[in-house]
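Each reported figure results from applying straightforward, stated rules to the coordinates on display, with no laboratory input. Quick caveat, the model's predicted, so the values are computed rather than measured. Cβ atoms are built from the backbone, for glycine too; each structure is taken alone.
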Structure 1
Amino acid sequence: MNYTVGKIAEIIGGALTGNADIEIKGAAGLDKAKQGHITFLSNDKYLNETEHTEASAILINKKYVDLNLTIPTISVDNVYTALAEILNLFDESKMGTPGIHPMAYASDKATIDSTAHIGPSCIIEDQVTVGAKTQIMGQVYLGKNVTIGANCIIYPGVKVYHDCHIGDNCILHANAIIGADGFGFAPQADGTFVKIPQIGNVILEDHVEIGANTVVDRATMNSTIIRKGVKLDNLIQVGHNVEIGENTVIAALTGIAGSAKIGKQCQIGGQVGISGHITVPDRTMIQAQSGVTKGGKLPGQKLSGSPAVPYNNFVKSFVITKNLPDLQARIRKLEKQLEQLVLSSNPKHEAKDDSAKI
């Protein structure tokens, strides 16, 4: 679907300069844009490219409003937020035909909004509820008593186990698993393990995004909870009874052990390990490949290393560790000098065995 420049400005709340009637069919970068595209400028180092772009319109930060560009401009406070809105307008891949594909199975005991799309080879079990305008792609499985809110996008291969609840405006990428059993086993005297039934569920609140191949385990009892606005990258493991606070973002390959509590607005890098039954305070920033083994009380800390420590301490420790070979050489040199001083002051003193040195 095409939009006029004027309509785009109205949708994103931007200030338009130039012809409002030009039609826009898509978006592209400054150097790749052609006629019919809208492009964007948010960084001074790309200013020169504005003179050569073939785009039909440009989205700019308000600080560039006096550039006197030759094409229509839409000025906004935050270019990237406005760009996200524009890209959503042109992301036609999300829009499936309302209704249930003839190759899908949907229980007659399920409640599916008439504006929702159910793709081929989906399985929708009893008592499932699917909200308005939700897009469910092919080969998705929704177990009994699952609730999917409005305006969600569920990509191919996603599996949502029984009793789990997904809020509004959520995105689940391909092969994400919501509600698999938590890793709970009781060790026995003979060395075997008895499985502890996992009878809880998973709750994803509104505006949550789950990356491809990420797994969120159901609680042993009660709920594993992913709060509003959380964004999880690909290949993340969230253990049973974990709670992740609002607007926290977590990068790929992170593992969170059972019953850990992650605060609001945390930023967690890739390949981070978080031990179970600990609390990570609000606004904590954890550097990639860190191992967090102890909870904290102070919000807003930056952590790094394994085991994780405050970032400034980690940097100081790293510098010392990097210099250890030199420090060792200097100590050996000082030991030899000390030994020579002792011998010169007491010729009868016997030298120590070198094997005792560092």
Structure 2
Amino acid sequence: MKKRLVVLSLLPLILAVNGCNQGSQKQYFKNWNDCDALTALKAYVQDVTNKNSKNYIPVEDRIATFDMDGTFVAELYPTYFEYNMLEYRALEDPNYKDKAPADVVEAAQMIRANVREGTKLPDDFALVHAHAAAKAYSGMTVKEFDEYTKMYGAMSANGFENMTYGDAFYQPMLDVFDYLKDNNFDFYVVSGSDRLLCRALVDSIGIASNKVIGMDVVLKSSDQGDADGVDYTMKPTESILRTDELIIKNLKTNKVKQITQEIGKTPVLSFGNSGGDSAMHNYCLGNQKYKNNTKAFMLIADDDDRDHAKKLNETDEKFKERIDGLYNSWTTAGYQTISMKNDFKTIYKEGVKKVDFHYN
């Protein structure tokens, strides 16, 4: 009888604890609408994290890769963060513009003409920019470059009210990070932008620097001079400097090569927004260890009401034609599409408003 009384006396406590747990379950995806993309993501994660599923993936292999610009960071304010920053560095920074090399100024002027007048960038501009950026920040310590990036990131974003360049994150994609983290996925930023620039940007959302892969330049210690690093021993008083020598522009298949070298495992989940991410997606979908057990998502910037989605002087008809083409291309390639217009309940943080671009 006494044992029964003990059990009965504990019952209200047990019910209270269970009720508390049920009521405090974490709510994910508050920035999303119900949509096929979200359904597909949740179904995939629930399947591969279920030990009773034939598609179960152990924690150590739950690798997800994310492009940055246009995937979880604004891409059109009015162009990529790193392009905006180079334009500022070469044409406006009072401490640098008068000593910027001619080719750095030329690259910055190309960016300015593209965003203001719609002048087409050369087909090889990604590399043109990469070499110019390497020169523009050469001689900075890693710490100085981090501070410079964050200084620029604190400036008001062109084309928006109540938003800086450095806090222009797509809120629904931050929900995805949160969800994957809680389901024991290890995720990496794999960007075409400068690795150290990406580190500075994502620091505010808690992504560790060793989870970032991007464009790289050669680094050296401050007193190393022309000596090879194999022969030179750095002193405790020295700093690490950026140089003007480009190692790699991390686009297309270069992303796959960097993932292979730095992660050492093939991703099972991949997120991107452009053709520059297709190789990374295909690498994921071709995972030999988990065949037919991977997923790739392609975000499409089709919302010109809350974001800048149209190109300069692009008509409504041409815009629709381009967006329809993207949906068809990515679906045919086997990627799950995400519509910014239809799938995102909100895009940016509360209070952000799209406005016309402004130029001095």
Review point. Computing FRET efficiency 1/(1 + (r/R0)^6) of positions 71 and 335 (r between Cβ atoms, R0 = 30 Å, to 0.05) gives 0.00 for which of 1, 2?
Key: 1
Check your understanding: Hey, helix-only ellipticity at 222 nm (-39500 (n - 2.57) for each DSSP H run of 4 or more, over all residues; to 500) derived from one of 1, 2 reads -12500; which structure?
Key -> 2
Review point. Here FRET efficiency 1/(1 + (r/R0)^6) of positions 199 and 327 (r between Cβ atoms, R0 = 35 Å, to 0.05) was calculated and came to 0.60; which of the structures 1, 2 was it taken from?
Key: 2
Study note, to complete from the structure: Matching 1.04 (Rg/Rh (Cα atoms, Kirkwood Rh), computed) against labels 1, 2 points to structure 2
Review point. Looking at structures 1, 2, which one was relative contact order in percent (Cα under 8 Å, 6 or more apart) calculated from, given that it came out as 6?
Key: 1
